[in-house]
Structure 1
């Protein structure tokens, strides 16, 4: 491990420990994590998966993501918002996903709240979430320097709850903000630092 808290792989690229060994996590880190997501369905999917991840490892969710996408109709909020008891029963019987009833119901609730946001003066889900982008982003040198929440993630959490969303606590919302590029918490020594186009390196 380097002094900056990163691990240099066989390809010569420096990554944080969590993305350095598992090929699936490495690919996710190299190609997706921290890149801007600005469309409604993309934000709804990530919001949903972050909620399912609560209490579990992200690797678990990432391995199940294809099954989640199949089970939740590609995370189309218009379709998910119409789910009823039969759909809940179907999802709870699906061994390919995380069968947590509260989180399944939360995803349906959040789909309906996502549709409601389309008529909101604050914008649709994507514009609403991105409106909480901070004026600056962390510049962590080591994993210990990476925050787990921020004033903006707390404000986003409260604002989404007022709009009818659930399972959107400030820590979960900070993870979402990291994943979709609203903040850049790539370590300064990482090859991905500053690659989102949202923040300078």
Structure 2
């Protein structure tokens, strides 16, 4: 083997992406499937397993020594479970155990997706060379992660820096997490679009924005 590889999974409310990553951060194989977010937890796991199977078909799969998982949150890194707000079928879902089983018992590390992107940005991206950073994810949900004193700071549960469920409007709309006026309920991609439509915005004939009326 000329290089150890890590199998990486990015699990969100819209897509499940996977890659084999080498020591330099290069992606040597990639796979992607839509997340069946409104279906059962087992159906979501089937999509995860499908991404892993596609990666395992790579001739370089034998070089994989570990699996890293960044999931929409909240996650419980200590228990190896996930309960993503935008994947209702997963509540306390034993993702680490299931991914380990699907990969022949490879060691699996789980963190929130915001922590994962923060690790990547500090290693190779916009936060490289900085001792302190907050990195944000704005997608189906809103997440985040922290670098403090030059080191990734996932917190005891793997969710530190997850700003999406901070309430910024105590009288705001109810969020699926159980709180009100969360950042994610206001500023995620789908919620930005929803609020725009409710306020009268309509796509133009060529897909451009136009105001109704």
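Where a number appears in this text, it was derived from the coordinates with a stated rule and is not lab data. Just so it is clear, the model here is predicted, and its values are computed rather than measured. Cβ atoms are built from the backbone, for glycine too; each structure is taken alone.
A few notes on this one:
- Entry that produces 0.40 once FRET efficiency 1/(1 + (r/R0)^6) of positions 24 and 88 (r between Cβ atoms, R0 = 35 Å, to 0.05) is calculated, selected from 1, 2: 2
- Test item: helix-only ellipticity at 222 nm (-39500 (n - 2.57) for each DSSP H run of 4 or more, over all residues; to 500) calculated as -7000, pick one of 1, 2: 2
- The greatest value of distance in nm of label points 7 Å out along Cα→Cβ at positions 112 and 128 among structures 1, 2 is that of 2.
- Computed 14 for relative contact order in percent (Cα under 8 Å, 6 or more apart) - originating structure among 1, 2: 2
- Structure (1, 2) behind the derived value 17.1, 53 of Rg and Dmax of the Cα atoms in Å: 1
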